[in-house]
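Structures given as structure tokens follow.
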Structure 1
């Protein structure tokens, strides 16, 4: 499967936007789909998550994330998987963090519905899941964050409104 988006790291000043919508506890297992260097995972651990899992297709990003985890002494709490998010098992996640694209949100929808347990939370940055009604939203300047709780509430009226982002694909 082709990549949904090239590596666009979440700026440090925008990381807290994810956590405005979800509070974490030591029982939470946070997955970041397209984790890059792991900055969201490290923030999740700082905010109280018990475990974090990053999934990325880019071996260089995985290597970088593992090195950062080791340097922070967090390699026992964070795992980086070099994998396609569409083929990774997400069943252990209690929280999913995601910043990919409109097409990724649409493609992930059935996977999230079938693999996540009731009560799992999904936070999407910028690209809402088409047809799901968010439980809560948060705007931080030009950034928009959407919180969903599984199973999601459906809405024919709630669609992705940020247009097609083909220029971001590679």
Structure 2
């Protein structure tokens, strides 16, 4: 935390994050009852969230990982799959598990790509939703917390690969 300590302000504590995850898990359990779900984790930022969410979710589940090249700061840059899922999701209930949604360009691409595999259902769960930054019409199905248009780090979220390991979430000072 030393490299960013003077540039961050506390936003969500570990306990608040855990409470959001519990709330999300109960919502997903209510939606899917005892059905199996396939959790798809876009790397790298969602890794801490999905690990905690999986442990909290009381449903039969499988997990897979995908890495998609982003478009952040690159107008017109194509989105590409770097690492695709390995599970067959045809006929399965799929949840894309995101730590944060802002512009949603990359997520929209991923959603379309996964829909092409004909899942029984495909929904999006996010710990943090930042709709003020949205450039694509995409609305997550399960939201832990809606946040204002500020940059956050910690709990998987980074600033130049720094901060992912912080147990709390912080706003980056302007």
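Values computed for the structure shown
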| item | result |
| --- | --- |
| If log10 I(q)/I(0) by the Debye sum over Cα atoms at q = 0.09, 0.12, 0.14 Å⁻¹ is computed and equals -0.26, -0.48, -0.67, the structure in 1, 2 | 1 |
| Among 1, 2, which structure scores highest (criterion: relative contact order in percent (Cα under 8 Å, 6 or more apart)) | 2 |
| If FRET efficiency 1/(1 + (r/R0)^6) of positions 97 and 137 (r between Cβ atoms, R0 = 25 Å, to 0.05) is computed and equals 0.95, the structure in 1, 2 | 1 |
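Taken together, the values in this text are just the output of simple stated rules run on the coordinates, not laboratory data. All figures in this text were calculated on a predicted structure; none of them were measured in a lab. Cβ atoms are built from the backbone, for glycine too; each structure is taken alone.
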